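Each reported figure results from applying straightforward, stated rules to the coordinates on display, with no laboratory input. Model, not experiment: these values are computed from the prediction. Cβ atoms are built from the backbone, for glycine too; each structure is taken alone.
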Structure P
Amino acid sequence: MKAVLSLLTLLLALPAQADRLPLPADTPPAYRAECGSCHLAYPPALLGANDWQQLMGKLDSHFGSDAAVNPEIGQKLTAFLVANASGSNRVEGAGNPPRISQTTHFVKEHRKIPARYWTDTRVRSAANCEACHTNAANGRFSEHDIAIAELRR
């Protein structure tokens, strides 16, 4: 009976864990400094290894901006992202160029968000996680911590 209760507790906790993607303890300071200077320093688990390699290989044309870094830093950041990338099919479908907002998991989790919110001045873009997810910088993407009142569940 004790084993069954332990198993049930674990299974009930899994959905809550799915909303938590903190940056790994070994996150290079350059990742927060370089990537985090323009947008959220996204948790590496939000994309697969191939997607991170593709993004890091084209930083000179990173979604309309030149985000190039010196080659040594670029290699370190790429190695970090690849080592901590998701191996799950949750991140399939990221597109070309890869976008977190096109992954199967993102699309599934955000499917009920009315289209008008993606261009709302408070949000501006699906890439702006922090506009809605108040704890995104800490890797918490819970639907219960939504900044925009009308989107809270």
Structure Q
Amino acid sequence: MIYDKISNIENYLGITPNLDTAIRFLASQDLNALPLGRTVIDGDLVFANVMEADAVPAEEKEFELHREYMDIQIDLTGVERIEIGDSASMELTAYHPETDFGTVKCPAAASCVLGPGNFILCMISEPHKPGILHTREQAHLKKCVVKVRRQ
């Protein structure tokens, strides 16, 4: 997991070529101008999904993981809390390779408050639980999730 200010995202260039593509895109775009839905950045290697959702209490969410894609999550409006799970003690409960989406049971190891101006990068197979209610006043989220294919 990497949690930082979006203004610092270029500090993470050099980890993988696909991640570099995502970082350069994020550093050069007005993310608020992106349409809802999928924006292709580099085919199926790197793409963005802009969505709206309401944050909910943590007990209403499950930890998720992805085996093929990293997630870069950025709140455009609203504020959510994201928990990162303890991967050493996780138990896979479901995995759907066609959507690269799995659910796991595990204890939370860390959490952070996202909100506009910050990002979190969740690595391959790193359990994370996004969309957790932080404050009722900022529960409605518009967010951008950039999917970065493993290499």
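Could you figure out which one of P, Q the value -9000 for helix-only ellipticity at 222 nm (-39500 (n - 2.57) for each DSSP H run of 4 or more, over all residues; to 500) was computed from?
It was calculated from structure P.
With percent of Cα pairs over 13 Å apart, for residues 46-85 alone as the yardstick, tell me which of P, Q scores highest.
Largest calculated value belongs to Q.
Identify which of structures P, Q gives the largest calculated value of mean count of other Cβ atoms within 10 Å over residues 30-37.
Looking at the calculated values, the largest one is P.
Quick check on the output: 36 is relative contact order in percent (Cα under 8 Å, 6 or more apart), derived from one of P, Q. Which one produced it?
Values: P: 24; Q: 36.
Only one of P, Q returns 36 for relative contact order in percent (Cα under 8 Å, 6 or more apart), namely Q.
Give the label, chosen from P, Q, of the structure having the highest value of mean count of other Cβ atoms within 10 Å over residues 70-77.
On the way: P: 13.0; Q: 20.9.
Once mean count of other Cβ atoms within 10 Å over residues 70-77 is tallied for P, Q, the winner is Q.
Of structures P, Q, which gives 21, 46, 26, 6 when P(r) over Cα pairs in 10 Å bins from 0, in percent, for residues 78-133 alone is computed from the coordinates?
Traced to structure P.
Using the calculated result 16.8, 59 for Rg and Dmax of the Cα atoms in Å, pick out the matching structure from P, Q.
Matching structure: P.
When semi-axes √(5λ) of the Cα gyration tensor in Å, for residues 22-101 alone is calculated, the result is 18, 16, 11; to which of the structures P, Q does this value belong?
It traces back to P.
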